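All of the numbers you see were taken from the coordinates with simple rules; none came from a lab. Everything numeric in this text was worked out from a predicted model, so none of it was measured. Cβ atoms are built from the backbone, for glycine too; each structure is taken alone.
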Structure I
Amino acid sequence: MNPIKPSKIIKEISKELGIEENDVDIIITHYYKSIQKLMKEVTERRILVYNLGTFIVHPKRLEKKIDHVEKMIEKTYDKTDMRSFGIRANGQRLLENLYKVRNQINKEKENKLLIRKKRKDEFNSYLERKGENS
């Protein structure tokens, strides 16, 4: 796969739409910054970005992020300045979202296991019925 440089895309879009390259660059930059912000906030397990696909939070990265935020909050507990208070408040909000996503992941795992167990039981009962009929 050969990646296309952003400058080439910007030129093509500006020619196609008849807009200045600088304006197209501003729009694209704003779009990707909003996507990055959405991904950093981590409020859902899956993020659908039209024409790019679905981005999924991986459990290992989620656990690392939870550990990082917990340590960050822990470091600010003995401090009383406003900056530390802001870090704690934002960290607590982020942790709530991360825990929510972790619960979503755990529920998905449980559902997968239940479905596998049900399929296995159905297959075994099918084999038993087939063996009885032979």
Structure II
Amino acid sequence: MDIQTLKLKKYQPMVMKLDRPMVTISIVGFRFNKSSEKHMNRHYKFAELYYDKDQHIVAIKPTNELSENSFKICRSTRNNAFICAQDFMRRTGIRAQLKFKDYKSRRVFPSWSDKLKMFLLDLKPFIK
């Protein structure tokens, strides 16, 4: 191998910067990107989760009230919010419907409902 003939290019990682909210759904829960901060800001400690089985919609409502159906919102140093909701994913059937056997996550661009004060995630594109 002749080092003189190598045409090496330095690897530059691709950084995704989105200016709109994105939620990554995995087998363990939901991760919100930094652009979700407007509605999922640091003063919220919990989130209530809802599911419409017929329309395949997940609703996530940030709150400060601890209740029997609320989940803790964890924060990363990069300002991402994460909701660990394994039980919710299993009991609602979302885990099975989204076919996480390949262990890939699913990315969703949620809508925000001002009326309901919650994120709405449409899972229909992932349901087979």
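List of remarks:
- With relative contact order in percent (Cα under 8 Å, 6 or more apart) computed over the structures I, II, the top value is the one for II, the highest of the group.
- Read-out log10 I(q)/I(0) by the Debye sum over Cα atoms at q = 0.13, 0.21 Å⁻¹, computed value -0.82, -1.18, structure in I, II: I
- Entry that produces -1500 once helix-only ellipticity at 222 nm (-39500 (n - 2.57) for each DSSP H run of 4 or more, over all residues; to 500) is calculated, selected from I, II: II
- Which of I, II yields 6.0 [distance in nm of label points 7 Å out along Cα→Cβ at positions 7 and 63, calculated]: II
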